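Values quoted throughout were computed directly from the atomic coordinates according to the rules given, and no laboratory measurement underlies them. Being a predicted model, the structure only gives us computed values, none of them experimental. Cβ atoms are built from the backbone, for glycine too; each structure is taken alone.
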Structure 1
Amino acid sequence: MRITPARKKEFFNFLFVAPHLVLFVIFILIPILFGLYISFTRWDLSGSPQWAGLDNYKEILFNKDSTFHFQFFNGMKNTIIYVVASLPLLIGIPLLLALAMSAKVKGTGFFQAVFYVPGLFSISAIAIIWLLVFNKRVGPVNNLFGSDAVWISTQPYAWIVILVVSTWAFLGGNMIIYRAALSGIPVDLYEAADIDGAGAIKKFTKITLPSIRFQLLYTIVMTTLSSFGIYGQARIMTEGNPNQSTFTIMMYIRDLAFSSGKSISGMASAMAMLLGLLMLVVTAVQFWLMNRDK
């Protein structure tokens with residue numbers, strides 16, 4: 001059979017996509033499908049899973065006397081608190097830093113590296129460092145301000161610590177994206193706005209934001225998804241205290257599936273599926289809000 005140029009092009013296009021497709025199937029699609037199956041079973045990671053139908057979901061969502069019902073809704077509440085509180089910080093602060101460094105002055109490259117470096121470290125190392133910073137006795141925060149606050153075990157200080165650590169650790173990636181987007185905006189647009197007498201706020205809302213709309217959409221979606229997966233900061237720094245007020249849904253899921261006691265993987269998988277469904281809905285809403293006609 002004669003190979004036409006169109007078929008040859010399609011073949012090479014497939015070759016470029018194939019490695020990613022293979023990795024996606026092995027490390028994402030198959031685990032998701034397996035987790036979905038396990039969510040309908042009772043399984044302790046040993047033996048064969050026992051089919052339970054919708055029992056896990058019913059107990060999580062509707063059985064108010066169940067420990068799993070409390071864990072799921074308490075974990076989701078705490079996770080949503082973190083998402084709502086962290087998203088403006090992880091979007092707004094990097095954007096402000098990118099705007100500040102978009103000015104053509106010396107040293108911006110150095111400061112960009114300084115803000116990006118924390119993202120290269122593991123969250124475990126970062127959390128341990130900040131535990132020392134907020135230590136009641138030897139921490140510089142309490143000694144500098146003459147405070148005796150117990151940051152990691154009282155509210156609202158525990159959430160403040162988690163938000164500070166998360167912002168410090170993760171703002172570099174979004175900042176780099178915004179800097180690249182800002183550098184692509186034509187200078188002619190700002191010059192025309194100056195001629196028309198537009199102020200700084202009007203230029204920001206009418207030129208800057210529309211020009212980086214797609215980068216904003218990407219960072220908002222990806223930051224939201226990563227925020228729903230918060231685990232390390234809350235686990236290492238507060239252990240969910242006080243009174244499980246910082247115990248996130250990922251902490252419950254991990255403990256149910258891989259705790260030192262008997263594993264309840266079916267229930268953990270059901271919670272993970274419900275979390276994934278919520279993340280899918282939130283992402284769809286964000287896409288609709290960012291792309292709807294004005």
Structure 2
Amino acid sequence: MSDRENRFNKCLNTFPKHVKPILRTIALQGGMLTARQCSDLMNKLGIDLKDLMVFLLPLAKTYAMVPISRFQVGAVAMASFRGGEDQIDLFLGANLEFMHQELNQTIHAEQSATMHAWHRGAHHIDAVAVSGSPCGHCRQFLYEFENNADVMIITPGRKKLAHRQTPLSDLLPEAFGPADLGNRNALMTHTTPEQRFRLKADAEDRVIAEALLAAEKSYAPYSRNFAGCALQTGAGDIYTGRNVESAAYNPSLTPLQSAIIILNMATFGKDPTIQRAVLVEKPTEASQRKAVELLLESWAPGVELEYYQIA
């Protein structure tokens with residue numbers, strides 16, 4: 001059993017016995033709860049959805065990988081899906097750090113939870129609960145979403161299950177965002193056009209095809225450096241990530257960082273060892289290649305990046 005499984009199970013044992021069976025499914029479902037499961041938990045506990053998000057934060061923290069700071073942060077994103085606004089699912093996330101890498105490679109918990117939701121098909125972020133007050137980096141990252149000013153930030157209060165709710169607009173006054181750079185299609189905007197790409201050189205391979213698909217779904221309105229990454233584990237499972245840009249540039253995530261978020265949430269009880277890593281991109285004035293190679297060296301030593309360009 002891995003250290004993460006031990007942390008999760010130890011944390012699970014602190015929760016009321018009558019809700020443990022539902023909470024245990026979080027690990028089996030890749031770190032999320034469906035709308036029906038959320039409803040069951042709220043009924044059993046006598047709490048509302050935002051209380052439930054705070055209730056889940058200790059479990060979210062068990063997904064953290066923090067070899068440098070040793071400071072675990074957990075987050076839970078409340079997300080809805082196109083055509084089903086009444087279906088509200090919860091997605092967990094945690095901070096991730098990388099040994100022997102510069103600190104700016106760190107993935108913050110709020111980034112992890114919201115990207116987890118987006119990569120799994122969510123089209124709207126309603127609220128984000130986080131175990132501590134979000135830093136400026138995360139406030140700026142969250143401002144990239146379509147309904148940026150209205151996203152509710154939830155943090156635990158002093159009393160059990162008590163919480164504070166603050167609109168992002170109050171946490172980031174006079175904000176700089178997508179509109180300031182002429183971008184009308186913010187992250188998760190329904191009207192964002194879909195890209196269709198082909199590679200410069202033909203490659204018949206499922207892992208490469210998945211990386212290309214991720215590039216097509218990437219969010220790169222500022223550099224047009226559309227990029228996707230695919231990771232294949234020893235078990236043959238494939239996890240993909242997309243380039244995600246911020247109007248302020250620095251809070252952006254590389255496609256490898258995004259893929260690591262998904263792999264970290266999905267490989268509970270599985271071997272996460274990476275056998276292959278593929279990057280597909282449309283290089284412009286910006287390129288993901290060197291940053292991805294550096295992070296891959298830390299995350300999966302000995303795995304050589306396979307690189308393909310979009311025509």
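Annotations
- A value of 14.0, 44 for Rg and Dmax of the Cα atoms in Å, for residues 73-112 alone, calculated from one of 1, 2, originates in structure 2.
- Distance in nm of label points 7 Å out along Cα→Cβ at positions 257 and 281 derived as 2.1 - corresponding label from 1, 2: 1
- Structure responsible for 1.05, with Rg/Rh (Cα atoms, Kirkwood Rh) calculated and labels 1, 2 on offer: 1
- Origin of the value 29, where relative contact order in percent (Cα under 8 Å, 6 or more apart) was derived from one of 1, 2: 1
- helix-only ellipticity at 222 nm (-39500 (n - 2.57) for each DSSP H run of 4 or more, over all residues; to 500) from the coordinates reads -21500; which among 1, 2: 1
- Percent of Cα pairs over 17 Å apart, for residues 65-168 alone derived as 53 - corresponding label from 1, 2: 2
- Origin of the derived value 0.65 (FRET efficiency 1/(1 + (r/R0)^6) of positions 97 and 273 (r between Cβ atoms, R0 = 41 Å, to 0.05); candidates 1, 2): 1
- Identity of the structure behind 10.9 (criterion: mean count of other Cβ atoms within 10 Å over residues 25-32, calculated), options 1, 2: 1
- Label whose coordinates, when FRET efficiency 1/(1 + (r/R0)^6) of positions 17 and 249 (r between Cβ atoms, R0 = 35 Å, to 0.05) is calculated, return 0.55 (choices 1, 2): 1
- Each of the structures 1, 2 was assessed by FRET efficiency 1/(1 + (r/R0)^6) of positions 209 and 233 (r between Cβ atoms, R0 = 35 Å, to 0.05); the largest value belongs to 2.
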